[in-house]
Structure P
Amino acid sequence: MKNNIEIKPHERVDDLHRNGYLLIQDPKKFCFGVDAVLLCGFAQVKKGERVLDLGTGTGVIPILLEAKTKGSHFTGLEIQQESVEMAKRSVLLNGLEQKITIDEGDIKQAAMQYGRQVFDVVTANPPYMNDGGGLKNESMSKAIARHELLCTLEDVLFASAEVLKVGGRLYMIHKPHRLVEIIVEMKKYKLEPKKMRFVHSYLQKPPSLVLIEAVKGGRAMVKVEPPLLIYEKDGSYTEEVKKIYYE
């Protein structure tokens, strides 16, 4: 295996279709989905900027952002030890240890771990379901990723506001049914929504996801972009999604 990195019997190695990068995943645990890829396509990272990914899981977002942007350094914060260990091996597998750091830690303690106002960009693909929302998955790792068991939406937004520089940007993907709550909590922590894009599986279906950019200390004005469609009528990816995946 590349760089002599161990791949355990229950794991697989997935091609990320960028720069030849690979990602180690455990099919029985939580694996990244289209939402992580869409978030990376939506997020803008400028040359020299430092990025923190909250709840990084297996590290897919820092690895994809390193491939598509000129940010100076990418940090992934994850509370589940097994995911941290897996993500670190993926970083080594791709030879990215000088550009990407994976840390174990609690989102609620992010400012204590890194300091206040130290990052230019924060990304977050947080648990979508609040207490009682949806069915709890029998796998604890999947449940933690999908449900607010270890952190809430407010925890994510508070942590983002703490670690972002004034003028820094948060990029988040979430569920539209929680949009009012998201905006209220963002404004509570001086994160001003600036750009929003709804994601639809099919043209005639209601949106299933929403992408949001917020600026710390920004002025009140939000731009709603044209909808992003994932699938054509025949179930194949749209050209825009293909570009996000395979560019």
Structure Q
Amino acid sequence: MKIIFFKYQGTGNDFVMIDNRDLTFPKDNTELVASLCDRKFGIGADGLILLENDRALDFSMVYYNSDGNKSTMCGNGGRCLVAFANFLEIVAGKCSFNAIDGKHAATIENGIVSLQMTDVSEVKTKPNSFFLDTGSPHHVQLVQNLKDFNVQKEGAKLRYGVYGKSGSNINFVEQKTDALFAVRTYERGVEGETLSCGTGVTAVAIAMHKAGKTNKNHISIATQGGTLAVYFECVDGYKNVHLVGPAKQVFKGEFKC
């Protein structure tokens, strides 16, 4: 079996992209997905995404974590999928697609993708952190000296110890200016730190606004892989939420199974 794939990355969050409009990919083969994502024996990626036809919208998104299991929404993956659909000439300029958390609208111009994320109606305030769902569950916690913070150790501790088997993504945040925050994220499913997490960046922007750390509704978030922007409207919750940043094709290849 030969699989034609494309590799994409959005601020260092990397994905194996497969055009599955003919539905030939074995979608229930967890081991295959994990092997494709393996950085030693496979292509190497934080996740795998299938682009498929959709009855009502331009296309649909099927997302897998690098462990081979289907997962919740991936913001950077969604942005990369828009770039992939644009490359395949399925869409041009703007589009809409279905993901596990519903419909998403997006635009692409000069390699910059603006992706509309799900509305957020509730931000739970904890003693030293926040919890919210931006298509995926996220814990957001302010820390000092983020550069030297042990994300792997502390992220795993919270991911399993506080949120149980289903877990949560864990974001550690440091404020830089009124409208700029730095973040490092421990992602469940990857079970480690990724260079960037789109739903995490979105969660950080909203949580910091909710906390009163900023009164801006256009916020920049610096990840290990680059800077993304988040803007939103705050009226009875957070609406018209957009995640904005680059999405790039890295290479095309053929994987032999």
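If distance in nm of label points 7 Å out along Cα→Cβ at positions 13 and 173 computes to 1.5, which of P, Q did it come from? Kindly include the intermediate steps, with their values, before the conclusion.
On the way: P: 2.5; Q: 1.5.
Checking each candidate, the match is Q.
Identify the structure, out of P, Q, from whose coordinates FRET efficiency 1/(1 + (r/R0)^6) of positions 93 and 157 (r between Cβ atoms, R0 = 35 Å, to 0.05) was calculated to give 0.60. Answer by label: P. Each of P, Q could give FRET efficiency 1/(1 + (r/R0)^6) of positions 125 and 189 (r between Cβ atoms, R0 = 30 Å, to 0.05), but the derived value 0.95 comes from P.
Consider the structures P, Q: one of them gives 16 for relative contact order in percent (Cα under 8 Å, 6 or more apart) as calculated from the coordinates. Say which. Don't skip to the answer; put the middle values down first.
Details: P: 16; Q: 23.
The value was obtained from structure P.
In this comparison of P, Q, the computed figure 0.85 for FRET efficiency 1/(1 + (r/R0)^6) of positions 29 and 165 (r between Cβ atoms, R0 = 30 Å, to 0.05) is attributed to Q. For which of P, Q does helix-only ellipticity at 222 nm (-39500 (n - 2.57) for each DSSP H run of 4 or more, over all residues; to 500), calculated from the coordinates, equal -5500? The correct label is Q. 3.1 is what came out when distance in nm of label points 7 Å out along Cα→Cβ at positions 45 and 237 was calculated for one structure; which of P, Q is it? Going label by label, the one that fits is Q.
Rule-based calculations on the coordinates, nothing more; no lab input. Here the structure is a predicted model, which means the values were calculated and not measured. Cβ atoms are built from the backbone, for glycine too; each structure is taken alone.
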